[in-house]
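I've put the structures underneath this note.
Where a number appears in this text, it was derived from the coordinates with a stated rule and is not lab data. If you're wondering where the values come from, they're calculated on a predicted model, not measured in any experiment. Cβ atoms are built from the backbone, for glycine too; each structure is taken alone.
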Structure 1
């Protein structure tokens, strides 16, 4: 059975002190959920958050990693560094990284392999912009992102990947894909994985929805058979809202 996962992406928000307070608030509300809950904090928070969470119930993730293993790359943070903080997940290919920092599928493929090398679970993001959806290219866009960003992986390594589908037109806009739109795309993604890696791996791959998910719509989204959780942005900055999404399962 594939895992249900809710990951909070804090993005470039919260000071260290406020981040620790947020993590503590989430930590106190976690108890025996059948959901993997991940906090993806800014880099500078990771080691401190790691010290205060119940690691049996709450997991830590980074929002990005470098496409180099180590060396003279000022300002970059490697997969090895992330792993050393106690983190076990890393977001790779978020639409903001693609759009604002020019990260290509080739760059992301390198990051995925480095994350796996250092035993981090990649949360690999894919999704279309509004123009691509209106041109009815959205299915082809996500398939290309999968093909080029998760290239040359063994069956074993692919089975360690978590996919996050984020309709870019719904991120931070207040718009949300309808439950039917989300299910349709998640089913396309799972079928594409089955074509590439077989039905068993496809059925075991967790596919998350990201895009203005909040407590009021999480339940409707999560009832879909191919939606296995959420990658949560703004709502993850409030412990009560975030836990409202976690308990939507």
Structure 2
């Protein structure tokens, strides 16, 4: 029975995005920033290479602010308006509710990402790119977005204030990004064992996403993203359960 319940929640949440200007504003901003980062900051034409590497290179930083803005309303809004109590009286489990809301937000992100398809067509018009590498980049981007959303879901369940949920999500996601940054790793290399530096690097979005965006789909990278999503969604369910018990 869980599947149908999750599907009902997913459809309810996904339709709610498009019932307000939120969806359209998010998609427009996402496409606008993607274009700016790819063609201007990424020096797309100056590189004279038919690929979307500049497009994907900026995704961690693009998601750092856009995804928390999308995720902050998942539970904080329900708690602020008091509808969470009504929501939790429905014949659905907390796991179904958490998964339904998360999958709706993830699917919405996938829709926004799909609207960047003209970029893929453009590089094929301009040259002969490795389309399997580009496909891998899209898969990696969607997985990373899912990890961002799972963290945002947990932070949203933590507070009634959407702004606070946004800020905390940005800070936590930034920590996951910077843990693989050369500057951070160089700081630890001077006084910590090599295995600890490798462990810190392995927690970074950059370490796993960069590998996938270059066409290297390693099972360890897939496990990393799905494990991260599972952990933060489990934490979300615990927080909602605690709220239900109040």
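Kirkwood radius over Cα pairs in Å, for residues 122-177 alone computed as 12.2: which structure among 1, 2? Source structure for this number: 1. When relative contact order in percent (Cα under 8 Å, 6 or more apart) is computed for each of 1, 2, which one produces 22? Source structure: 1. For which of the structures 1, 2 does the calculation of helix-only ellipticity at 222 nm (-39500 (n - 2.57) for each DSSP H run of 4 or more, over all residues; to 500) return -12500? The value was obtained from structure 1. Taking distance in nm of label points 7 Å out along Cα→Cβ at positions 26 and 218 as the criterion, the largest value within structures 1, 2 is that of 2. Structures compared: 1, 2; top value of distance in nm of label points 7 Å out along Cα→Cβ at positions 186 and 202, i.e. the largest, recorded for 2.
A value of 16.8, 48 was computed for Rg and Dmax of the Cα atoms in Å; which of 1, 2 is the source structure? For Rg and Dmax of the Cα atoms in Å, the value 16.8, 48 is produced by structure 1. Please state which of the structures 1, 2 yields 15.0 when Kirkwood radius over Cα pairs in Å, for residues 74-145 alone is computed from it. The value was obtained from structure 2.
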